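Following are the structures in question.
No lab work stands behind these numbers, since they all come straight from the coordinates. Computed from a predicted structure; not experimentally measured. Cβ atoms are built from the backbone, for glycine too; each structure is taken alone.
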Structure 1
Amino acid sequence: MSYSNTFPNSLDEAMSFDSVDPLHQYRDEFLIPPFKDGSSSVYLCGNSLGLQPKKAKDYINQELKDWAELGVEGHLHAKSPWLSYHEQLTGFTAELVGALPEEVVNMNGLTVNLHLLMVSFYRPVGKKKKILAEKGSFPSDRYAIVSHLASRGNSPEDLIEIEPDKVTGLIKTENILSIIEEKRDEIALILLGGVNYYTGQYLDIEKITFHAQKHGITCGFDLAHAAGNIPLKLHEWQVDFAAWCSYKYLNGGPGGVSGVFIHSKHHNNPSIPRYAGWWGHDKSSRFKMGPDFIPIPTAEAWQLSNAPVLLMAPLRASLEIFHQAGIARLREKSLSLTGTLFTYLNNSERFTQLGLKILTPDIASERGCQISIQTGSNGKDLFNKLSASGIICDWREPDVIRIAPVPLYNSFEDVYRFAQILLN
């Protein structure tokens, strides 16, 4: 099957599309929550929590078995030795975000990693002390940014927030570039969401990074809603740093371990400060317990502690599936799924009658696999109707329903059923 601009117009057609979809087999690799009548729910909430890979249980159980049978010796003699467990995720992680293997490491949680990265990459000097972010970023990002401003003796007013367009609710790339140009002598750091959690808008990471670095501005991204959703080329785009979580599109489980990217150009720069920990120390001398920190000459130098093996096991299972499916093919299917949903909604008089509005860009290259629907005053009733009908999606105050047809495990039938329930 070649994904095209044609869309199924009936349940039978949707099922026919699924029957020839070369990626449909991966749906069987995941556990789909059952509906109360015993059927499978229509799960469209992978932008909040991805589904459990069936292999995750086996991978976790293997570590529990090794723990039970080997105790501390599991660090060296487990089936997948714990001492280097995180290294088993490195290759597929790098592949997924377009990085060199030495530029990525999985560790900690997302906001913890953003803090660690800002320690290194927010370096205010004189009036060049401001941080540029989007207004309406995920609240945790804003909390972290403001706390770093305060820790360096600066004020919340040193946070420049890009306002979304009043009509579309989206952030125009040209506005970002204009602010960079206007404030280039004041901005020390840019930290943006690669895909906005609320609207699903995908920012032009490459263009923003190029324009920022042209003016000596460090550029980083929160890729919580981008990693595993869209193809990324972080090394090629010269992004300075990035971080993401694994529990959304990467299906790493609730509270799953985060990933970071640090461009290789920064690895051996002694002028970049960092918080140091045992697991960032040179591997060949780590267990000599010396008093002086010798950093690993890769992104691993930013590690603080040894790998949380039980958290990494389900992510390892998921990354293997991503490797098999390929992010380019997944993106192609993703655009077909969201294109199908856009067609259903935009061509429906009922959608207009209900007072609904799509916040997500209709230009395919400017969105991931999330579509955000603004509902107005009766939105919560509509959300409850969907839930009662077996649709698992996401509600965000004050009036937005977020839908994420994830190409790894969602189908054209899922999209069709959602639209039928929403519009009837």
Structure 2
Amino acid sequence: MSLAAEMDAKKSARTNLDAAAAGPGPAAVAVEAPRPSLRQPELDALRGLLLVWMTLTHLPTGVSAWANQPFGFVSAAEGFVFLSAVLTGKLHGKLATRGDHSALRSKLWSRASRVYIYHLLLLAFAFTVGAALAHSGHRPALHNLLDFYFDHPLVAVVSSLLLIYCPPLLDILPMYVIFLLLTPLLLLGARRFGWGVMLFGSAGIWLWAQFGLRLQLYLLLSRITGVHIPMQAMGAFNLYAWQFLWAAGVWLGAELWRGYNVMDRLPRWTGWAALAIVVAGACLRRDWPTGLFWDGSWNWLIDKWKLAPLRVVNFAAVGVVLWRLRHRLRAVLSRGPLPALGMASIQVFTAHVVFVFLGLALIYSDSDTLVHGWQARLLIALSLLGLLTTGAVVARRKLRERNERRLSAGLPVKEPQPL
């Protein structure tokens, strides 16, 4: 899209918002006219790229060391959560602007329910196939992943259904479900009090999380309920910190629906400053030129699970660089299978966890954590093929359902794009 077209689209969005605020009348009717799809292929493609990146990081092969945080202290998880939040805010901004509480809650809770179902499928796979593979032979990597389940199977099953027990690799979807359930409060709170208040409060919780909020609440709830599930079994992600990333993403998405883009207001020099931060972060991440960040004293700045301050800065810098390069990236990312992977993000994420479990089942040594040789190459190839197949199947199903709705509305259908 050209710059002029983008300006026209923003102007049209502002006109529609003004018409909506004006109440009933001819202008308000225009708001109800069909809008173009709020999904952007480049955002879906970027999310698809993040899923591939996440898969290469999680698969127990030698590639993981190079795929893990190559752009500094930033992982695929931050990008996946943030982009999911942006799309959530963008797709539900209209209902929030109208103050349609019931429809907003219904849509977001329905989405949370679908994600929860996929989480249940992964739990079922982990507690049956995964557990069976771990017990059928000496597979320490897989056994360690489910150690709490093996020690306390009944407590593990019940608490996992309540999103309390979250084994490694199975802790992103529970976080996603919780954030989706809380998003109506965020959007409607922003409508009533303004985004400044909501983001300030979210940042305050993030800051408190850096100083032990999770541990404090864990000890308090354990004392009140008498339930003593180890905190490390409740998921690696500190939700009190990561909610700030989600809130920022929903805010940006809601602003995009309104026709405003915060990134447009950044001065040009911020692009070069962001690039310098990314390069510096990548060098420090690879221990160049010194071991500054690997002596343990700087963990409070780079802790992934608490979304530490340097990670926030590094992630923001990566975002600015991507925004500056958006026109070049759009032409590359919007072609090929990546948009389909992004459109089927939950299904593809589920498939990637299954392949990681299977990869861990190939490790038989206590002293080794990786799959080597032809097995590693075959594992990577089959995993990527599985992701692409999953994305293609789900994307075609969604296109078929969309075309059925368009036909019922008397609109022309869209042809499937080659993958």
Structure 3
Amino acid sequence: MTAALPAEAPLFPLVVARLLPDRTGRAPGGVWVQGVSVGEVEVALTLAEGLSRERPALPVLLTSTTPAGVGLLSRRLAPAARPWRPFPLDLPFAVRRLFDAESPRLLVLVETELWPALLREARRRGVPVLLANARLSARSAARYRRASSFFAGPLSALTRVLARTSSDAERFAAIGVPPARVTVSGDLKFDRPAPAPPPFAATARALAAGRRVLVAGSVAAGEIPLALDVTRRLAGPEPLFLVLAPRRPDDFDAAVRLAREAGLRVVRRSALDAGAPAEPAASADALVLDTVGELAATYGLADAALLGGTFVPKGGHNVLEPLRAGAPVVVGPSVENIRETIDAARGAVFRASDAASAAAALAPLLAPGAAREGAVAAAAALFSSGAGAAARAVRAALDLLDGGAAA
């Protein structure tokens, strides 16, 4: 069985690599694509794959900022397959070192990557900048407006902004990006293919032993007790198997401890690679996903999903991953970051305010019947209607690359 994925790149070497980027070019003279962490790296990979299909000889460099994002790049990309490296700290000398090493002809930033030193250096060198899959919350837009004098110069470096939605486009225009440079292009996450089953899928199904599977994904520390309460409320004549996926690696151990304190018999995902879990399959009630980068594939095991970052004031995490896997989703009240996607996914995503209402919403979605069938069909319709953003982003990148600074 495949070895368990490490949660993150080591922190100290990563800080050094970001402070003093290696002067050796990995993909000089090509396209530099930056995604801050795991979700943005997935989008960056989609874009890089599209660019390589269109122009196989075009050098494409991928970078990421966080330990989790860099760790995902290191696992996903073999050294000879596509170059990657850590994103430099947003300090002028660090940014200049990477620009000197790579001499990119185009810089592509994913989602909300408004780094002042980076953008100033791109403008100074005449390198066009594409902001792809661009999103901007109302709260972030207000912060940028308050600091408009500081960000006016960096924002002028944005050559083109491909906004996910019309609301995102309006917010970018409101913070000072010329409206002529902003286009509504859709969400590249619609174009990510459904991932292959995780390497532990067969073991997980054996652990579930025919029980309904609830995946509580990207849960914050404050949401772990709620996910366990929901599981308790759903226990009944039809037993339930929980897959608990904390958002932060720092919460993995706490998730195991709290699940055991709640009376659940727990298996850790990282233990599965050592062979069979210590507990026999029939005695396990929950699997804690204590790895990074496997959640999207794990949703394929779910009958339904409980989305983290929505029952604490985080604004919501990636709701498209469970929907792509065909899992109906229940979310909490904090959905600022994903509100428009939820509205578009009406019939596949359901609102709740607390553990009791979440359990009530999940009950019909976990069972076979019309409610579940309708939700799965609504999720499929969402993806068929939202496809095409990746092709538009690739075309925009190639147009800028061909036009150079004049674009």
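Once relative contact order in percent (Cα under 8 Å, 6 or more apart) is calculated for every structure in 1, 2, 3, which label goes with the largest value?
2
From which structure (1, 2, 3) was mean count of other Cβ atoms within 10 Å over residues 222-229 calculated, if the value obtained is 28.2?
Working: 1: 28.2; 2: 10.4; 3: 20.5.
For mean count of other Cβ atoms within 10 Å over residues 222-229, the value 28.2 is produced by structure 1.
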